[in-house]
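Take a look at the structures listed below.
Throughout, read-outs are computed from the coordinates displayed, never taken from laboratory work. The structure presented is a predicted model; accordingly, all values stated were derived computationally and were not measured. Cβ atoms are built from the backbone, for glycine too; each structure is taken alone.
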Structure P
Amino acid sequence: MLVDTSAIIEILRHPRTSKEFKLIQEHIGAEEVYMLVVQLGELSDWCIANRIPVKERVEAVKNLANIIPVDEEICLEGSKLKNERRKKGFGSFGLLDGLVLAAARSVGERVLTFDRDFAGEEDCVLITQETWSSRHPS
């Protein structure tokens, strides 16, 4: 399963014993974990903005995930996916989102995400606020 940066951030924000971590872990199960190499940049950006040690978090994620390199096929397919999603009304579905989806498909994996812009894609597992809340009542 390719884990979108939104899910990676949630993993890093919560201890392994938390309900949040366990919910994400349930979705991943025993599957191999994948990431697109450019997601390391997104993770680094989040770490810098939140004053979290970049190297430490990036190394932790690299130890968890198989890193998929960017190639021409992923780039071309990612831009096509971005434009298709935008035509379907997902105006904030960006090029990086398209690259992530293309990378997952290139290795026959699904995407695990909190990003609603992936909604409706059959090979995307979307954890919504409703799912999150129903599993974690106040």
Structure Q
Amino acid sequence: MAFTHEAGHLLGGMVCGATLTDFDLAPWRMPYSLHAPDPHPLVTLWAGPLFGVAAPLLVAAILRKSWGWFVADFCLLANGGYLALAWVSGDPFLDTPRLLDAGAHPATIVLYCVATIGTGYVRFRSDCRQVLSPSPPGPLSPEA
């Protein structure tokens, strides 16, 4: 989730002409990317949660494996949860306060959170039941 989300920020900044000054994608730390100047910060900032959802869903659709949907649906839930919790925390280095500071309308963030958390919760819960439940015993063979 964190990798695809942060990769979205990197791609968004690249597409809109932002200058990347620093980034870290190490899995054992909180990933981040810093762009300055960033002529279109809303594009750079929204690219993270949008790509963070779209990329895993696309990969899952191509793979058509239950574990792929498990990961993609987790990313759906996690990206929405991250923006919601970042809003509550108010930490100025997290995405939601930065989106608001860059001029994002609060309703767009609410809609994103409701859509991703709502859909992600239902789908991920179903995935957990399917992937994590013990498989039923196979039919008894005639020799048994």
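Consider the structures P, Q: one of them gives 2.2 for distance in nm of label points 7 Å out along Cα→Cβ at positions 3 and 35 as calculated from the coordinates. Say which. Kindly include the intermediate steps, with their values, before the conclusion.
Details: P: 0.8; Q: 2.2.
It was calculated from structure Q.
As an exercise: distance in nm of label points 7 Å out along Cα→Cβ at positions 75 and 123, calculated from one structure in P, Q, equals 1.0. Which structure is it?
Details: P: 2.1; Q: 1.0.
The read-out comes from structure Q.
Using the calculated result 73, 27, 26 for Cα extents along the principal axes in Å, pick out the matching structure from P, Q.
On the way: P: 40, 34, 30; Q: 73, 27, 26.
Considering all the candidates, the number was obtained from Q.
Suppose mean count of other Cβ atoms within 10 Å over residues 67-74 works out to 19.8; of P, Q, which structure was it derived from?
Working: P: 14.0; Q: 19.8.
Checking each candidate, the match is Q.
Volume of the Cα convex hull per residue in Å³, for residues 51-90 alone computed as 118: which structure among P, Q?
Values: P: 118; Q: 40.
Structure of origin is P.
When helix-only ellipticity at 222 nm (-39500 (n - 2.57) for each DSSP H run of 4 or more, over all residues; to 500) is calculated, the result is -22500; to which of the structures P, Q does this value belong? It would help to have the intermediate numbers written out before the result.
Details: P: -16500; Q: -22500.
This value belongs to structure Q.
State the single structure among P, Q that was used to calculate relative contact order in percent (Cα under 8 Å, 6 or more apart), giving 28. If you can, show how the numbers build up before the last one.
Numbers: P: 28; Q: 22.
Computed on structure P.
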